[in-house]
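Asker: Just below sit the structures, each encoded as structure tokens.
Laboratory data are not the source of any read-out in this text; all were calculated from the coordinates shown. Predicted model only: the values in this text are computed from it and were never measured. Cβ atoms are built from the backbone, for glycine too; each structure is taken alone.
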Structure 1
Amino acid sequence: MLGVIAGFSVVWVVILVGVAVGRADVLGQGGSQALSRLAFFVASPCLLLETLSRSDLAVIFSETLIVAAVSAVAVAVVFFAAVRLWLKRDVSEALIGSMSASLVNSANLGIPVAAYVLGDATLVAPVLIFQLAFFSPIFLMALDSTTSRHRTTLFSFLLQIVRNPVLIGTAIGLLLAATEWEPPQLVMEPIRLIGGAAVPAMLIAFGISLNGSKPLQAEGGRRADVLLGTVLKLVLQPAIAYLVARFALGMEGHLLFSAVVLAALPSAQNVFVTAQRYQSGVMIAKDTVLLTTIVAVPAMMGLAALLA
């Protein structure tokens, strides 16, 4: 459990730096959005390209990937249907909420948790690749389509896809992994350096946005969305992961424990960056990320006790 605490501590330190930067007004008005745009348009595509180019595509077909995919898709569908039918949210806001409820923090929390708690950092690779290569791009394609100010045609939809920097980085990274071609260091080193700014930029932008805001404010009108997303993320997703892993795939012991713990990771901070990018569901993303990141520590400790 010290590994869980250590992983979360690193994240919270960087977020608190963002809070301090915001209070000191170092970046001025709009600093959070500027950092988010930097992360979305520049740093994240480089991070995805560099990370996926070194990945082993064989892990995509592992049992852990199946568990991650089924549990994430199921939770996203449940949230989307609930807020559309019950809360009558528009499509783009429902998509951001679905991302908040189903996308796990597989990079800056998943890697340290896998290394220090599960004993093997590679255990998070299937989850990471599933989200980077498939799940997140699907959400981004849907958001590109639904937030367009013009009537979406097949041509405009395809044009939005090929112009999305995150999808471009993902596609190039997977192509390099599939061909096993290693570009010259002179090309990859700047990409690696820029990609290293993605996670800090996301976390600092998130910290800046917390200034002057309180989670679950009634006047925001999105308390139900946030609470629903938090419960689905930390309760339903690991529960589905357990059922799929244990009874559908026959996983036992440490692999079963690993699959459930990875499903119980909090919401990914890049959901907040995406919400700011598309100017939809920002409050839902921010509050869900904040609450799940706080509650995930005791939730994961409880899972460890139950599955020990």
Structure 2
Amino acid sequence: MSAIDQRWFHRRGALARDGWESVVDDSIPGWQHTGIRVAQLESGDVVDLSDTGVERIVVPLAGSFTVQHTEGSATETTRLGGRASVFDGPTDVLYLSSAATAVITGEGRVAVATSPTSEVRPTRHIPAAETPVELRGAGASSRQVHNFGTPQALDAARLIVCEVITPAENWSSYPPHKHDEHVPGHESRLEEIYYFEAAPAKDSGTGAVTDAAFGMFAAYSSPAGDIDINAMVRTGDIALVPYGYHGPAVAAPGYDLYYLNVMAGPDPERVWLISDDPAHAWVRDTWNGQDVDARLPFGNEKEGLH
């Protein structure tokens, strides 16, 4: 793996700090607009979100959690019912104001998407039932997107957050695209984090959980900067995309692939606008007349884990 790959691609646990399995923030050279924290909690464990000046979205990956959050003189407790896994449909999430502090308790796996900002937007609990679910693409490029943190769904200062589920053998983040230039109405500048999980396909007939489950992810250079990622990705791995074309993210045969996307950037508008790689943009036209993969949508097999 080249030096630039090591800068922008990190295996599970390589960014461990302060009780978190992974921490991405502006302590990484060249990274400034987005962050993510991931933790595995057992009964009695507590993780602390004590910094202000950072807006956050708490996302249960597996399990359920309680968030006690304080803003000014007011303290509230929000229960996040969660889900069995990231492949079991949407979860309820909590957007935390940049003026709030919080502690998280519970059992399971949790992610916190972050972005530094001086703007204060209201803390908001978004139940799973209110999460916009989008089936994007068609045929072998079908994927499921949970748009709980997009501009259309959430009033945030900078953060744009969603999660994507790609069934085994399908392609997502495809055609390869970029968002590293400010071209009003056409393209926006956004750093992007990909946090991955992989598991045996829901229709595979096996309930086995294996660390061998994997997908593939690529990112490559654009005029804005040099980047070169070509990696097998497994649960807990993180790719950082400061610039450049990124995609595809491919679910290997036998394994479904999930990723949580965290985006923010320096532009005055909070908007996600992309430019496809001109060499591959024509692929979108091949979806015309194709059906969305019949395996989608993946839904909650339980009404949360209350």
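Asker: Give the label, chosen from 1, 2, of the structure having the highest value of distance in nm of label points 7 Å out along Cα→Cβ at positions 118 and 294.
Answerer: Across 1, 2, distance in nm of label points 7 Å out along Cα→Cβ at positions 118 and 294 peaks for 2.
Asker: Another question, if that's okay. If helix-only ellipticity at 222 nm (-39500 (n - 2.57) for each DSSP H run of 4 or more, over all residues; to 500) is computed to be -21000, which of 1, 2 is the source?
Answerer: Checking each candidate, the match is 1.
Asker: Matching task: 21 is the computed value of relative contact order in percent (Cα under 8 Å, 6 or more apart). Pick the structure from 1, 2.
Answerer: The structure behind it is 2.
Asker: To test your reading of the models, identify which of 1, 2 gives 58 for percent of Cα pairs over 24 Å apart, for residues 142-285 alone when calculated.
Answerer: The value was obtained from structure 1.
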